[in-house]
Every structure is written in structure tokens, then in C-alpha cells.
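Here, each number is a calculation from the coordinates, and none is a lab measurement. Since the structure is predicted, the reported quantities are computational estimates derived from the model, not experimental observations. Cβ atoms are built from the backbone, for glycine too; each structure is taken alone.
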Structure 1
């Protein structure tokens with residue numbers, strides 16, 4: 001088995017082991033980083049919703065209080081404003097969906113479905129919990145979600161949601177008396193939920209992983225070519241030449257040229273040792289002949 005073949009066989013084993021190990025570590029890391037990146041975007045979306053709710057409650061609602069006596073304007077409701085703004089944003093960023101999932105909402109579109117109701121109930125039973133992150137199966141595959149509780153901390157909200165009798169007549173006229181009542185102060189009545197398909201972070205991680213692996217394989221191949229070239233020029237070629245000279249000397253050829261080398265490495269040392277051995281052999285032959 002030739003030296004170059006042995007070297008490439010060992011290099012191939014190291015190459016495969018290195019690529020597999022680096023691939024496993026990098027794939028898991030990229031998956032985790034991509035998931036965290038998507039969660040950070042989801043949290044940013046959540047903060048946008050909170051900002052819209054605060055703006056609506058502090059600045060829009062007071063301006064329309066007089067008009068609210070004659071007709072109910074859903075634009076004064078923080079939940080409505082946040083949902084509308086995020087729905088508009090979703091037209092350009094369709095992967096992220098926002099919902100204020102409520103167990104007993106005034107607006108039917110906010111009613112929590114089964115898995116959202118489970119999240120709300122978890123917030124109810126774990127009062128100190130400020131955020132839930134999880135995955136769930138959806139009609140389009142697995143989805144990643146982040147949820148925060150909706151808690152009644154402002155007593156002014158109960159003016160519309162405590163009892164049917166206390167609620168504004170304009171609200172009853174628009175939504176009816178069946179839903180959105182019986183809320184209590186400091187009660188968790190729903191959850192803000194931002195969902196994104198798992199396909200989004202997985203696709204990002206997959207793309208980066210392919211680029212990384214292609215680069216890694218390219219680097220290994222380049223290193224292999226350079227090492228093969230260096231091995232051939234610095235080791236195999238001089239050793240082969242020296243081996244041929246030694247073979248000719250062993251066959252008794254008298255006009256074998258000297259092996260010329262100017263290096264001081266192991267090959268140079270070997271060549272010098274060969275030259276001394278050949279000189280000693282010549283001297284011994286001459287002594288025998290005389």
C-alpha cells in the first residue's frame with residue numbers, strides 16, 4: 001500500500017468524522033439560534049401590541065368619550081386596536097399572527113379556541129407566570145407560540161365588562177348582552193398570543209446549515225489537496241528518487257549519481273546518511289579488490 005494512499009485513507013476517515021461531528025453540533029446550534037431569533041421577533045411583535053394598547057387607552061379613548069355616548073366605537077378598545085394594527089402588519093409579514101384570545105370576549109373573533117383556552121387557564125392557575133413559550137400542531141404543521149396573560153388591572157375596564165346593566169347601551173346595541181361580562185378586577189381573562197410556523201426557523205437554520213457544510217467540505221477538500229501536494233513534493237518524490245538510487249547501488253551500477261539535496265530536514269539527513277553509506281561501501285569494495 002503506497003504512502004500517499006495510506007495518508008489519504010487516514011485523511012478521509014478524519015474528514016468524515018470531522019464533518020459528521022461538526023454537522024451535528026452546528027445543526028443543533030443553528031436550530032436553537034433560529035428558534036431563539038424567531039422568538040425574539042415574536043416578542044417584538046408582542047411589544048408592538050402592548051404599545052398600541054397603551055396608546056389607544058391613554059390617548060385615543062379620552063378623545064372619543066363624548067361620541068361614545070351616542071355610538072360605540074370599537075377603535076377605543078385597546079384589544080381591538082392592537083388586533084387591527086397587527087393584522088395590517090401581518091399583510092407584509094404573514095408568518096406572524098397575533099390574537100388576544102379571551103375566554104369570554106365581547107367581540108366573537110377574540111374567543112379562545114381549545115389550545116388557547118388551555119394557555120389562559122394555565123395563566124389563571126399560575127399567577128406568577130408572565131410568559132409561556134411552546135410548540136403545537138396546526139393545520140399547516142408545527143407552530144411556535146409565545147403567550148402573555150391579559151389581566152384586568154384597570155378598574156375602568158369593568159365599566160363595560162362587569163354586568164350587563166352597568167355596560168354602556170351603545171355597547172349592548174353593537175355586541176348584544178350575551179358575552180363579555182362578569183369580569184373581575186385582577187382576573188386573567190385571556191392571553192396575548194403570537195404564533196409563527198416552525199417551518200420559518202427550520203428553513204432559516206437549514207439554509208445556514210447548508211452554506212456552513214458546503215464551506216466546511218470545501219475547506220477540507222482544499223486542505224486535502226494542499227497536504228497531498230506538500231506530501232508529494234517534500235516526502236514522496238525525494239524518497240522515491242532516493243529509493244531508485246539505492247536500488248541501482250544495490251545492483252552494483254558504478255555510475256550512479258549523487259542524490260543532491262540542500263535541505264536540513266529528515267529527508268536531507270536521510271540523504272546524507274545514504275551518501276555516507278555509499279561512500280563506505282565503495283571504500284570497502286576497493287579494499288577487497290586490493
Structure 2
């Protein structure tokens with residue numbers, strides 16, 4: 001039970017606050033955690049390749065989202081997690097209008113094949129497989145105000161978690177395979193000219209490290225996250241718009257917290273912040289988020305309905 005509640009957090013894209021399934025916690029069997037998270041992100045400087053700059057034609061770029069999340073415990077060792085964000089973008093200057101709408105639906109299977117307690121220390125290993133796909137017909141070729149990259153993805157993550165008393169640390173790494181996308185023009189230029197509307201999307205590797213304090217009611221952690229695009233990407237050319245297949249690297253630091261109400265132990269409140277320390281072809285964003293989650297015991301509810 002002590003590793004049960006934080007698994008209700010959220011996972012979205014690179015530009016959102018990656019959190020949920022990459023914690024070292026499992027939802028207990030027959031329990032369903034659901035809730036919503038509001039997130040606000042902004043930046044007024046970005047990296048054009050490795051050159052950090054501002055763009056007065058954009059001013060400050062804002063992204064807001066509300067994400068619906070759910071996590072069901074098939075067993076104590078197997079969880080199914082979903083996430084669906086509604087996103088709105090806008091810029092404070094220039095003529096580019098923002099976008100709003102549903103982004104990508106993600107589904108993750110989280111499996112814990114190993115957990116062993118030695119003295120006060122608990123060691124756990126996890127394997128996670130994920131899929132995501134766009135849920136609306138938004139335009140990916142409209143960066144930096146696009147809702148997302150519109151690429152179907154598949155990911156595999158391996159994770160280890162160590163907890164001793166209330167202290168814990170978690171390390172994970174993932175490979176993200178991205179499908180090609182179709183854009184609304186018949187040619188485009190990267191490092192060379194392409195006469196097609198199909199864009200080859202580079203894959204990515206994600207490494208996440210977190211350390212903090214964990215009890216039944218309170219979790220507080222510091223997070224270091226590194227996203228690195230693999231071969232096939234390219235840099236934004238001088239004074240040009242970003243393109244979906246750009247190399248997009250981000251090294252982020254942040255903090256996450258979760259508090260479970262004493263009088264309503266099924267109800268949790270979460271909040272957090274992250275900041276891009278270093279990047280390539282992305283904005284140096286500040287991101288804040290907050291949300292609320294509730295846990296239902298579906299087996300208990302079914303039994304009560306049958307009485």
C-alpha cells in the first residue's frame with residue numbers, strides 16, 4: 001500500500017510535464033485512479049540549433065493544457081495507464097494565431113517483474129511499453145504553435161526504484177520509435193530539398209532520474225530529465241520556423257509533489273514545476289502544473305451493487 005498513490009500522475013509529450021508511469025509505484029489490483037491536471041508553460045527565448053535567441057515576431061509563446069488521466073490495477077504487478085490532453089497555444093506578438101484541441105491519446109502498460117525487501121530497503125524493477133496516436137486532425141507543420149508533432153509513437157522503458165525508509169531514488173531510460181507524418185504541402189527543405197508530403201521523423205531516447213521523500217500521504221521529489229533526438233534530425237535554419245523533424249533536445253530539472261488528504265484518503269492533490277536548463281531547437285520553457293485525483297476500488301463497488 002505504501003507504493004500506491006503517486007501512480008495517478010500524468011504523462012504527456014516532450015513539451016508537457018512527463019510524470020506518471022515513470023514513478024516507482026504501482027496501482028493496487030482492482031483500483032482505478034482518475035483525475036485531471038492543468039498545466040501552463042511559457043518561453044520567450046529558444047535555441048536555434050545551439051544558438052540561444054529571442055524572436056520579437058513571436059514574443060512569449062504560451063501553452064496551456066488540461067489532461068484527463070486514468071490508471072487501472074489489473075493486478076498488483078500490472079497497470080494500464082491512459083492520458084488525453086486538450087491543448088491551447090498562443091503567442092503574445094506577431095500574426096500567427098494559436099491552436100486548440102485534443103492532442104494525442106497515450107496508452108501504457110506498466111509491469112513490475114521484481115520487488116524484494118532487504119531490511120528497510122526495497123528494490124523494484126519495471127518494464128513499460130507505450131503507444132500514442134493523434135486523436136484530432138491538428139497541423140504538425142505549424143511549430144512552435146502546433147499542438148504536437150502528430151506522429152504515432154511506440155516506446156519501451158526500463159526502470160529501477162530503490163526505497164529505504166522514506167528516502168527513494170528512481171532511474172529509468174526509454175527508446176521512443178516515431179512513425180513518419182504527412183504534412184499539408186508537397187515539398188519541404190531540411191538539409192536538402194524533398195518533393196513529398198511525407199516527413200521522416202527521428203527517434204528519441206529519454207533518461208529520467210528522480211530522488212526524494214515518499215510516505216503514504218506525502219511525496220516530494222526532485223527530477224532531472226534528458227530527452228535526446230537520434231540521427232535523422234536537423235537544426236532550425238537562421239530566422240526560419242521550426243519543423244517537425246528538427247533535432248529537439250531538452251535537459252530539464254523540476255520538482256513534483258503529491259499530498260493525500262487525511263480525512264479523504266482516496267483523494268490526492270498534486271503540483272509541480274520544471275525548467276529547461278539546456279536545449280536544441282526548443283524553447284527555454286517554465287512549466288507549472290496542478291491537479292486532483294481520486295481512487296475507486298472497483299471490486300468493492302461491484303460487490304456493493306450486487307447486494
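With distance in nm of label points 7 Å out along Cα→Cβ at positions 45 and 77 computed over the structures 1, 2, the top value is the one for 2, the highest of the group.
Structures compared: 1, 2; top value of mean count of other Cβ atoms within 10 Å over residues 125-132, i.e. the largest, recorded for 2. Work out the source of 82, 24, 13 here, i.e. which of 1, 2 gives that when Cα extents along the principal axes in Å, for residues 197-268 alone is computed. Comparing all candidates, it corresponds to 1. If relative contact order in percent (Cα under 8 Å, 6 or more apart) computes to 21, which of 1, 2 did it come from? Answer by label: 1. Match the computed value -19500 of helix-only ellipticity at 222 nm (-39500 (n - 2.57) for each DSSP H run of 4 or more, over all residues; to 500) to one of the structures 1, 2, and report its label. Label of the originating structure: 1. Can you spot which of 1, 2 the value 209 was calculated from, given it is volume of the Cα convex hull per residue in Å³? That value comes from structure 1.
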